[in-house]
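Readers should treat all values here as calculations from the given coordinates under stated rules, not as data from a laboratory. Predicted, not measured: the structure shown is a model, and the values here were computed from it. Cβ atoms are built from the backbone, for glycine too; each structure is taken alone.
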Structure P
Amino acid sequence: MHIVVTVKQVPDPDIPPNMFKVDEAAKRVVPPPGVNRVMNGYDANALEAALRLKEKHGGKVTVVTLGPPEARDVLKRAIAMGADAAVQITDPSIDETDPLLVARALAAAIRKLEPADLVLSGRQASDTDAGQVALMVGELLGLPAISPAQKLEVSDGTARVERMIEDGYQVLEVTLPALVAVSSEMNEPRYPPLKGIMAAGKAQIPVWTAADLGLDAATLRPTTHLQRLYHETRETKAEIIQADTPAEAGERLALKLREAKLI
């Protein structure tokens, strides 16, 4: 079984709030100086789920990320945790703030790899909390996609998923290949062992550009973002009840509420 996991490098969510800055023009989080970026927490849960499936059923785990050269660090950590291979997509023509373009790049990379039986992603990224990319990747690959998942089991070419909903969870079964976006309720990611850390230091990680993935300028044209389609307005009215005594005021208030059919 070949499992592909998509991961993202994000600012450390444990940094003090006063160090968290946003570039309004570029619409992205500004990494605080001197603070290393980390693997997105939900993606770490997705990777842990992949590693547990590999340990149970055998197979291979490949990790893919899109980001600048320093994003290589999250791939090194993924290999240290137990992933078999990793691929980095780096190209200045890919706008990393555009969820659709990110999804197109990830989907193209997954197609280029050996066929995947299962694609796992985090339910969302901690820097944007958008939760769009994983489902877009599923759509672009033509795979059934389930999000957010709190439990995952695979058997005989079928994935059994507990999908979280507002008042509990749904149990869904889907034929593989499929994409599942994982939530933190699924597991606790492992710490990389020393042996894994040493292996990660020697790992060869290929870097693919947009050209390597067959993505042209038309495919990478930025998506038009509508900042606001609807601005809600509310009109409120207040009426002061005049009375000589509190008892009289209460009586008049009760009459008003009865007239409005509120009591």
Structure Q
Amino acid sequence: MAAKKSTAIKPTTVNLGGGISAVRALPKAKGKRPAVIILHERYGIDQHTKDLTVKLAQAGFVGLAPDLFHRFTGDRNAVLRGEQRVDLTDDGALADLNAAVAYLKKLPSVDPSRLGIIGVCQSGRQSLLLSANRNDIAGAVVLYGAIGGREWQGNELRPTPVEELVAKVSCPVLGAFGEADHIISVDDVVRFRNCFEKAKKSYHIRLYRAAPHGWLNDTMPGRYRKEAANDAWKLMMAFLKKCFTGGWDPNQIASIFECDYSSNYDFTKNVRME
């Protein structure tokens, strides 16, 4: 979702320490603002990620996109083209995200009590990971990530199963998924919902009709779906604002599940869109 061309807000590259760079966008609003960590897809810090940091700033948030691939020493252009995959470890990602939180808390423009995170595609797991390991994250978003196939199971790089992460999250979670996703099935989405029900955690999950994997990304015309993208962005901003203003009562468990898919749904017919 490209940022509006009329805005004066521009993303800049900053150093978080420890060799971690990040893209940052500051809102025009004065005073201490909420901050949102926006995580990149499998392509690393690309134009789409930069656009999203600006859109967060336009919404009144400080947007920060840390480079979770900074340890990678291979061909970054191949990563941007989707020809090379970079695997993330939980230990490494958590260290990077903790550094991002520490950086934001020191910024004069940030209200340290109002921090959120959005994980997208490959980094969907990491938004759960951070909120499962800290108690100062107000809200977490998973955008068509974290729950596809083998992602449910632990492995050497990411030892904690998704269900255990959900049981440990310390904040409400928003999940947005698509019916036509070739990686994440409707059964995966329902299973994700059931994890929150079992753990008695607050959540809002929405499944978009006919939306393929990556439908928010308007730099990839084959997968972009304008209606779903616009609705999901509004949903994410409303969710985060609710988290930042105390709209989710910590003494109550709130559950919202919205699912729209065909009675003839067949996951095996879903294909990758470019």
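Points worth noting:
- Structures P, Q were shown, and FRET efficiency 1/(1 + (r/R0)^6) of positions 77 and 125 (r between Cβ atoms, R0 = 30 Å, to 0.05) at 0.75 was computed from Q.
- Each of P, Q could give distance in nm of label points 7 Å out along Cα→Cβ at positions 165 and 189, but the derived value 3.0 comes from P.
- When relative contact order in percent (Cα under 8 Å, 6 or more apart) is worked out for each of P, Q, structure P gives the greatest result.
- Origin of the derived value 3, 11, 14, 15, 14, 14, 17, 9, 3, 0 (P(r) over Cα pairs in 5 Å bins from 0, in percent, for residues 133-220 alone; candidates P, Q): P
- When Cα Rg over 2.2 N^0.38 Å is computed across structures P, Q, the figure 1.34 traces back to P.
- Among P, Q, which structure scores highest (criterion: distance in nm of label points 7 Å out along Cα→Cβ at positions 173 and 237): P
- Entry that produces 8.5 once distance in nm of label points 7 Å out along Cα→Cβ at positions 157 and 245 is calculated, selected from P, Q: P
- Of the structures P, Q, the one that 0.95 was derived from, the read-out being FRET efficiency 1/(1 + (r/R0)^6) of positions 53 and 85 (r between Cβ atoms, R0 = 25 Å, to 0.05): P
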